[in-house]
Structure P
Amino acid sequence: MRDVSFQLYSARHVVPLAPFLTVLAGLGYTQVEGYSGLFAEPHTLKRQLDDAGLSMPSGHLPLDMLENNLSEVIAVAQVLGMKAVYCPYLDESERPGDAAGWQALGERLNQLVKPLRDAGLSFGWHNHDFEFQPLSDGSLPMDCLMGAGEDLNWEADIAWIVRGGQDPLPWIERYGGRIRAVHVKDIARGGEGGEEDGWSDIGDGMLDWPGLFRALKACPVDIFVLEHDNPSDAARFAARSIASVKSM
């Protein structure tokens, strides 16, 4: 497997961040993925990454910033050395309510591909669970978005596909050629993980990650990003999860 990355959203409660970056490097991480809460002072963050010996090849930037301040997105990404940018999420109030709305969103996102590519950045969508829950006509938002946004890459968050009620394997087969990044995380087994929103350290949960990695071998994945949405101990999650993934 390629070097694994760590989604820094998993450590959003760790303050200050710089010592934790050193911990990650000591555990064997070489890369991290950023999120919008970190980008207010990109030059400072870049120095901290450099000091820890880490790179940031990918980052999450919100839709509003992508559509209304693309020049800042590009500037932040270039300072931090990113190669890929992903739109990570929509608040419930922002989510389209029908297939036409999701198709329109896909078209809007697709318009961002060229200017980002011209700046040396690839662009795509990062999913949660709501894209896999049927609309009133039976269609699925993910199909609508990816169909209309034909040039978008996909950062596939496998555990959220499962939480959305879908088997991830057909989705990997359907859009595998567009999967350039994967979020690797795990869902706690029944009755466990209540204090961590039902997530677990990778390898301790219910997902068959060895089988999923085999399925993903055929995809052009550049980055595997380890993530836990709400760990009670980010260092524990980071240590246990990289050890588990490296053994698969």
Structure Q
Amino acid sequence: MLPVVSLFDNVARRFKPVLNNVPLCFEDMDINHGLVLYETNLPPIGGLTKLPLVIESLGDRAIIFLNNVKLGIMSRSNSNTTMEISVIGNNQKLSILVENQGRINDKRFLVDRKGILSNVTLGKHILGPWVMTGYPLNETSWLETQKIQPNVKPPAFYKGVFVVPQDNKHPKPLDTFLDTSGWSKGVAFINGINIGRYWPAVGPQITLYVPAPYLVLGLNTIVMVELEGSSEDLTVKLVDKHRLDW
């Protein structure tokens, strides 16, 4: 697997950004799934200052970046809505990558908005305006024209290839499983088909099922949208058995 493009790169922004004074939820932007990147410039702060960053209402999980450097994670499931960040000087860009982690089939959560659902504050400052970019993660064909960028770090798109051979015993592709061990969190595609999310550190599912009809004899492609950290050797394996770590 090789890094192709960062989510922060303009070429990865497949949909027109939305500009608004306050953060909008996914639904207000007609985005039903995937990710939204919220970006704003911080107000002039002065010298080195530590201030609490607060997102009172969030659906569901956010990775916080300052000038494209990861600071930490906020998550609705962990009820953490505050993070202390160090701000140095002016012209600082805050980026918040929010993931829709799915919806709950329970009447208590019939209204389950996704995204940033409140103002975002830094100390006494209400932040804005916001530029919001959606990543539905529903197709990857545009990556075919992108060149490898060795220095790109997550969140980023990674691409690899593998060969399905033909022999007398197996004239057609067989079912297989994509082993995501060593990767952190993201979404995987085989030949442009979304085969699911992976999060091996949480589990229990370590492998993703790849049905035989998704494969072709000869060259096949894998794309991984890695949000937090790639494996050290940038490899994945295709295995013949499902792996669950209970």
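Percent of Cα pairs over 30 Å apart was computed and gave 32; which structure, P, Q, did it come from? Mind dumping the intermediate values first?
Numbers: P: 23; Q: 32.
The read-out was computed on structure Q.
On relative contact order in percent (Cα under 8 Å, 6 or more apart), which of the structures labelled P, Q is highest?
Numbers: P: 19; Q: 24.
Going through P, Q one by one, relative contact order in percent (Cα under 8 Å, 6 or more apart) peaks for structure Q.
Of structures P, Q, which gives -11500 when helix-only ellipticity at 222 nm (-39500 (n - 2.57) for each DSSP H run of 4 or more, over all residues; to 500) is computed from the coordinates? Let's see the in-between values first.
Details: P: -11500; Q: 0.
Going through each structure in turn, the value belongs to P.
Out of P, Q, which one gives 17.9 for mean count of other Cβ atoms within 10 Å over residues 71-78 as computed from the coordinates?
Working: P: 17.9; Q: 14.5.
This value belongs to structure P.
Between structures P, Q, where is Kirkwood radius over Cα pairs in Å, for residues 119-214 alone highest?
Numbers: P: 14.3; Q: 16.9.
Top value of Kirkwood radius over Cα pairs in Å, for residues 119-214 alone, among P, Q, belongs to structure Q.
For which of the structures P, Q does the calculation of distance in nm of label points 7 Å out along Cα→Cβ at positions 111 and 199 return 3.3? Present the calculation step by step, with values, prior to reporting the outcome.
Values: P: 3.3; Q: 2.5.
Computed on structure P.
One of P, Q was used to compute distance in nm of label points 7 Å out along Cα→Cβ at positions 39 and 87, and the answer was 1.3. Which one was it?
Values: P: 1.3; Q: 1.9.
It traces back to P.
Throughout, read-outs are computed from the coordinates displayed, never taken from laboratory work. Model, not experiment: these values are computed from the prediction. Cβ atoms are built from the backbone, for glycine too; each structure is taken alone.
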